[in-house]
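Some structures are shown below for you to check.
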Structure P
Amino acid sequence: MEIYKKKCSLKEHSDINANIYCKKCDIYICNKCEVYHSKLFESHKNYILSSNINEINDEFCGEENHHNYELKYYCKDHNILCCAACIAKIKTKGDGQHMNCEVCCIEDIKEEKISKIKKNIILLEELSSNFGESFKEIKKIYDQINENKENLKIKIQKIFTKLRNILNNREDELLDNIDKENEKIYFKNIFVRDIEKLPDKIKSSLEKCKAFDENIITKNENIHKLLKDCTEIENNINTINKIKSNINNIHNFANTQIKFIPEENQMDEFIKSIKTFGTIIIEKIEIDNIFKYSNILKNDIDNIKLIAKWIEETTNKYEIKFELIFKMSQNGTKSEDFHKYCDNQGPTLILVKTTTNRIFGGYTPLNWQRKEGSFKDLSLQTFIFSLNLKKKYNMIKSNVDAIVCSYYNGPNFGASDFRLTQNLKNGLTYANEGCSFLSNKNLELTGTKGDHENFVTEEFEVYKVINN
């Protein structure tokens, strides 16, 4: 409780503790001043300063400029206490806000409000008991929205990183092509160096040729050296003629030019398309209303979309719908209950949630039936999945069992890759070389390792898959 600790408002008594407060005068009064104040203002209500602050303020209006008016009226239209200024017949700034409302004195409404307290207690207790679950659900939706937001940002970053990489690679490719085309059409850098060396090459070859001509008669040269010198002079002459020919050809390139298309002034549309590339929109995702009643995927839009995508891609049939045909918590916990609702329904989606919060299931286009037997799926459309890992497991090969049916079991995928027993609350999963889907001895559905494990089912649902 917060207590007033104030000094007397009279300047001469400013060192004396106040013991009462007058709301009307908005002053603090000590024992000495109290006698005079009470005589002068008998109608003013004084408050002992040992009272709770809220107990003092609760009696007066909280509206601006109404602090000295007591709350004596009740507005039925707005369910609020009012003062005389609030219900004034002339509406001015701050006054008369409730002049046209249905108003009564607070004494007239007192009994009615007190009588509702017990009802309100019951209502609040119900709200309190449900609030925990509601809060968890809201928190889950809020977290999912934030996760989707961050994933969307990452997706956009990846797209633009890819675009930047493509542009950078294209730039490098074009720059490299300029060098290649230049060498192809004009001449290589080595040709320029050859031209620079041409005068010296001609001069040295001429001198060598003359010297050779003068001495060839007088000297008895070795035949090998003689031929070597001759071929060298001839090769130099051929090189000189080739360079000379290339020099003549350069004039043919005078009117050619390497260009880049489009020109800078032709890029407006491309630049405009880049500036407007990508749009952020708010899209309402239409999810089959049937999942609103799911105890496993309620409001889990991402996983609902993921399962639908897996089925659509596997069956090559789109715009599928789901129809809830069995829920363990409502329709029974025995295998006979499963067969009663789910046999001969065509394509079905199986969802299982364990007590350890693992969510997995399977899809098959084959009929469930109580008659004993194992069935192959030559279409290879049957698959199982883990939503915890966001992972889909296809059949290893076409000659393995897709599903196994029995009156004494619930759904059974593969060679007991996972199955529910006669008591649907109990399940078993295998992962070994004899399995149809899981052969790596890693029990990914239940999140453990080994070749088999029992699990306890918290909820189990079956949906009929309808292809539009």
Structure Q
Amino acid sequence: MSHPQPIARVVNLIAEESQRLWSTTPEQARELLRAGDTEAVLALEGSFALIAQEDERVLLARSLDRPLRYFLAKAVDGPVLIVADRIDEIAAELGRRGWSGQFHPSYTRMVPAHHVTTLRLVGCPDPNPVHRRFFDPPRATLGTDLDVIGRQYIQAMYDELRRWLAAQDPKAPIGVPFSGGIDSGAVLLCLYKLLLNEGQSPARLKAFTLSIDGGGQDARQALEFLDRTSLSMLGEIIDVESSALDPLRAVAVIEDYKPLDVECAAVNLGLLTAVRERYPEWHLLVDGDGGDENLKDYPIEENSELTIRSVVNNRMLYQEGWGVESIKHSLTYSGGYSRGCVRGYACARAYGFLEFSPYLRPSVIAVAEAIPFAELTQGSHERLYALKGEIVSRGVRAVLGLEMPVFPKRRFQHGSVREGEERRLFPQDEARYRSHFLTLHAATG
């Protein structure tokens, strides 16, 4: 008969300085987590990956913008819980302790975003963790007036940017990875108006647009956007050769193998490499990650698992995937942007950037969840895809008093390359990416 043993040790590899909380300290945040106050955890402002321990009980929680992983190792004197940002950090820690034989990447676990994960009396056998939701916004509570929806959405986004800006060095330059698309366009316009309203110089701003081999629709689109909004002085084209794009390196950086995330990370790394070379001291980046997820702007036709009914009727589907109670939920990776956050966070971390997106904050997601998508779309893909441009442009007009150009949607990796080059540069070879990922840990597995 087996008797579970309490956790003997917790090894926390999350650097304290990586907690970017705006209005509280990491220790205060851990106390709130330890107390089980889910409303207080939801109210935390900023980016966090927290772990708190009380006797045999261990609680973990994170913001949507970053990963938080754990692994339960077995030692002679009891189990050891290892917590880290990255899978390779867990593997390295096991190696240092002589426990490499216990490791396989699939044995690591990801704390799902928007949940407090609780571990108790973890031993042999290991009981399942308990996930308790701390963010559960009501759905479809707004009316169908797109002007009202847009105003609330952009106001929430503007307010999050104001809180973020107040926590930053007022002299630090701010970069926006900029395609001229809806999400990065709204971010740039909000930041521009915010700086003016706060009495700060918009000269702090720079809109970085990636162009691979001198091509790509994004570069032309970005220049037109800036010209039509009289902000051409903010733009900077970042030219990168296609030979610098390395999807296999992206696999290693984000520790995942899903083709769209890998290829997005590959071009993101190309952009960040070039920006770091030009500006060695630059740190702050504000991007549009999460905007597509909030307003459900992904081609349903490209995913055989999805229907428009599943997209509009499932809570935070693109942010969280199918949910922790679903059979499809990945214990190793989580789901939705909760899984895909690494394409931004891990790439930025690799080059010393501090990245922020207002679209990932709960207050902005809450407005998006309140949109009555089913009523507005009536089962039409076309209506769904048109909603985002309508909502955001109307909101920008109402909140900022600006007219925002709206262009057709393109993925980052497609808009940055010449037309027709996507298939050659981004073959969407999941088997190759998965195989490479596994070879990275072959020596320790």
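Determine which structure produced the value 155, 89, 43 for Cα extents along the principal axes in Å, calculated from the coordinates; the candidates are P, Q.
Among P, Q, the structure yielding 155, 89, 43 for Cα extents along the principal axes in Å is P.
When distance in nm of label points 7 Å out along Cα→Cβ at positions 84 and 436 is calculated for each of the structures P, Q, which structure yields the highest value?
Largest one: structure P.
Check the numbers for FRET efficiency 1/(1 + (r/R0)^6) of positions 236 and 292 (r between Cβ atoms, R0 = 30 Å, to 0.05) across P, Q and tell me which is largest.
Q
For structures P, Q, which has the highest computed value of relative contact order in percent (Cα under 8 Å, 6 or more apart)?
Q
Out of P, Q, which structure matches 14.1 when mean count of other Cβ atoms within 10 Å over residues 316-323 is calculated?
P
Taking 15.9 as the value of mean count of other Cβ atoms within 10 Å over residues 100-107 derived from one of the structures shown (P, Q), identify that structure.
Traced to structure Q.
Given a value of 0.45 for FRET efficiency 1/(1 + (r/R0)^6) of positions 340 and 396 (r between Cβ atoms, R0 = 25 Å, to 0.05), calculated from one of P, Q, which structure does it belong to?
Structure Q accounts for this read-out.
As an exercise: helix-only ellipticity at 222 nm (-39500 (n - 2.57) for each DSSP H run of 4 or more, over all residues; to 500), calculated from one structure in P, Q, equals -11500. Which structure is it?
Q
Every number in this text was worked out from the coordinates using simple rules, so none of it is lab data. Bear in mind that the values here come from a model prediction, so they are computed numbers and not experimental data. Cβ atoms are built from the backbone, for glycine too; each structure is taken alone.
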